[in-house]
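Structures given as structure tokens follow.
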Structure 1
Amino acid sequence: MSTFKRNILITGGAGFIGSHVVRLFVNKYPDYKIFNLDKLTYAGNLANLRDIEKNANYEFVKGDIVDGNFIQQLFSSNHFDGVIHLAAESHVDRSISNPMEFIMTNVVGTVNLLNAAKSSWLSDSQPLNSNRFYHISTDEVYGSLGKSGFFTEETKYDPHSPYSASKASSDHLVRAYADTFGLPVVISNCSNNYGPYHFPEKLIPLAINNIIHNKPIPVYGKGENIRDWLYVEDHARAIDVIFHKGKKGETYNIGGHNEWTNIDLIHLLCKISDKKLNREAGATAKLITFVKDRAGHDLRYAIDSSKIQRELGWKPSLQFEEGLEKTVDWYLANQSWTNNITSGDYLKYYEAQYIHR
């Protein structure tokens, strides 16, 4: 018989944000059994979790949330009382070239999880008050801001890419299951994350890797697009707080209060890298290369996270310059991690290391 206080399912736990959430929960809550469900697509990497993979309260499950029968069986077998749903296709460029993959994972996959939670929790034998379906979303569902203003929890949805449209759809479905069936849900929408274990197709890790190897640093358009940056470990802490203390049915915006244009970010990254790599000041900036802008590229995102700060007591711990320096230090110290991804060797880690429990 299980000695664990709770059984928590975290989807997408081998990905960037998900691996930080899994690590936090496994280490902070030894009386919780944490199930990490991941399909291990190109962005899933079990090497992200080598430090906790042998913990007694951790179990990895390989599977696809698009497979509804599999999800139903998983819930029936493990009696989850909480779900933290991070599994998603998340790269805007990929959504432009292959929208259907995003619809299947982000919309159909979310519905499968909602159906399984509904079947499992909305029964006479399950104490509903102990359950929670926590859906993690993005600020991109709100569309684009002008030069002023912030996204709030009441901002009208206005997605502009297949990725953001699929996430907006999943947000609406989560709320619909709460309203229609009484499913106990919470939702959060976060700004751009950065930090260790970020897949190197994204702006910051791509730039760092190119800087290390003296390759061109691609910047869309003129680099004038603005993003609000949130250190990934701060996001994981916010997820912990919302999962345990967030009010049922509520939405919480999570932002870093770190607005930067892409070009200013890259110049800061170049400055930090020159120092770390003992290069002449300004040498790395010569690698900056402007490329054709992304289709439908939103001008500005900025989050008003006053609600979570006011109601739940969370706030970001790092300013961007400090967090970016920590991120550069991590990638310089873990070049083998990036090399395993760019070479494709990381895909072999599951086959070589994982033994089903």
Structure 2
Amino acid sequence: MKIIVTGGAGFIGSAVIRRLIGDGHTVLNLDNLTYAGNLKSVASVSGHENYRYIRADICSGRAISTAINEFNPQAIMHLAAESHVDQSIEKPFVFVQTNVVGTAVLLEAAYEYWDKLPGPAKEEFRFIHVSTDEVFGELGPTGEFTEDSPYRPSSPYSASKAASDHFARAWNCTFGLPVIVTNCSNNIGPFQYPEKLVPSAIRTALAGDDIKVFGDGTNIRDWLFVDDHVDGLVLTLTKGRPGRSYNFGGDSECANIDLVNMICDKLDVMKPNPGGNPYRNQVCFVDDRPGHDFRYAINSSRAIDELGWRAEETLNSALEKTLNWYLENPDWLQFSDSYGNRIGMPY
């Protein structure tokens, strides 16, 4: 297939591109290379004859329409987004512009292209809109998000992604564009921008700095290895039903403090502190993030039943693969330009 991937220089987008190229597809990577984008994440496929890259802002209708019409894709996988909650607290309108306006611009460009396709090509075209479980808000001690859970976003980031989900569904319901929406839990794995919890904890631990954790560290997240998520997205592309949505979770709930302690304990074995002190001694707590959701948990039954998908990695195995990669690629933890200035921001 010929597939456009937006945000292909990002964490999940680059993993999608590496998989698609490996599977024999032809891919156009559209990415504006904002601070969290890095073409090193697709360096392994950048010389492949089936790979192309265009630097483009998804808010630029002309640039996006030109790229789509010249490439003639059979599918668009939309992963371009501002994604860090802390950054959204500092710069909310950047998130509105990219995640909301950009998605609407992309949907309209895709619709105008799709509407002119001949019958068979029009029937086969797919638009995969990739989103987050954060749109559903927070859970109490029990329960899981399903595809029918109400939207209750708490942060500017999750609100912007919720809006983008609604626009994607609107273009399906109103205009017939064959859109499929996916929502995933927290991803971990190689090539993640080092502002996020796992690479940040690794970075600060190895640097001998404080490993900062919000509040009392009891907020719970479900963790999904990025390659398992990519498996789900590829299955959505080939087996998903337009107008349908699918949840992808790792079935690996863990409190933030427990995850950080797991990282510390594994680093004690894999790369002991030169001073001999356990990395746990570097953990400290900072003021909680405003609007910090208590718990997320994903029910993936629909993806399992309809797509034949299931996460292969446990949290333990995913974390070990992730740690091994960062220890083998220490320069990745150093390229950050800015981590923001919000008081108490630990990562």
Per distance in nm of label points 7 Å out along Cα→Cβ at positions 170 and 242, the highest-valued of structures 1, 2: 2
Identity of the structure behind 25.0 (criterion: mean count of other Cβ atoms within 10 Å over residues 82-89, calculated), options 1, 2: 1
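Who wins on mean count of other Cβ atoms within 10 Å over residues 154-161 among 1, 2, i.e. which is largest? Walk me through the numbers on the way to the answer.
Values: 1: 15.1; 2: 23.9.
Across 1, 2, mean count of other Cβ atoms within 10 Å over residues 154-161 peaks for 2.
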Origin of the value 16.8, where mean count of other Cβ atoms within 10 Å over residues 98-105 was derived from one of 1, 2: 1
Among 1, 2, structure where distance in nm of label points 7 Å out along Cα→Cβ at positions 162 and 218 as derived comes to 1.7: 1
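Only the coordinates and a few stated rules stand behind these numbers; no lab work does. These numbers come from a predicted model, not from an experiment. Cβ atoms are built from the backbone, for glycine too; each structure is taken alone.
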